[in-house]
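Throughout, read-outs are computed from the coordinates displayed, never taken from laboratory work. Every value quoted in this text rests on a predicted model; they were computed, and no experiment measured them. Cβ atoms are built from the backbone, for glycine too; each structure is taken alone.
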Structure P
Amino acid sequence: MTKEENLAALLREHAAGRDLPRYVPQIAFTEALARGDDPLHILPYLADVGVAVSTMEDLQAAGDDPGEEEMCAFRVEEGVAVLLESDGLWLLFTR
């Protein structure tokens, strides 16, 4: 994606005939890093599989890794949106 879209547009794009998520938790990326956790436990999961995340770019790269099957990450206007593939849950890490 060359121009960043907003979270709402990304969710509509990925819904493709399914209902949009009713709620997408949000957390400031710096707060999640300081706590070492987030509402969907993405940062602890990445730490458990040996992926160091210290920037939003690290988070996006982890989700873009072809070997990563559990999550996908997307840069959006608001920050980085993460989709947990197995559960269909979304989380937004804000700037």
Structure Q
Amino acid sequence: MSPTPTEIGLPCLNDQQIENLAEECEDEITNFILGKVPKKSIAEISVSCILELDEELSVDVQLDLEQSYDTGHQLDEILDAATKFGTEWLEKRLKEMKTD
């Protein structure tokens, strides 16, 4: 899924800030997923948020979720929603940083 680029303007970001944002984004996405799928049913969860800053900020969210047993949840839909949630969270956070 490749979301449409959004023009929000970027705050000045150093490498450490970009790394911190990626880690926070991963945590937010993980918490989102854990709020939708019973934790005890999860055999493995992997959330990776990669941010690269050139002239623009590119975001790559990679998710993998395996369950020990079927819970009836539509995992593809949950993962799509988690990706959208993560990019929206990141956009909101960047806007907050810009006004700080």
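One of P, Q was used to compute relative contact order in percent (Cα under 8 Å, 6 or more apart), and the result was 35. Which label is that? If you can, show how the numbers build up before the last one.
Working: P: 31; Q: 35.
Derived from Q, not from the others.
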| said: Out of P, Q, which has the highest value for Rg/Rh (Cα atoms, Kirkwood Rh)? | reply: Q
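With mean count of other Cβ atoms within 10 Å over residues 25-32 computed per structure, which member of P, Q shows the largest figure? If you can, show how the numbers build up before the last one.
On the way: P: 15.6; Q: 18.4.
If we compare mean count of other Cβ atoms within 10 Å over residues 25-32 over P, Q, the biggest value is for Q.
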| Here helix-only ellipticity at 222 nm (-39500 (n - 2.57) for each DSSP H run of 4 or more, over all residues; to 500) was calculated and came to -9000; which of the structures P, Q was it taken from? | P
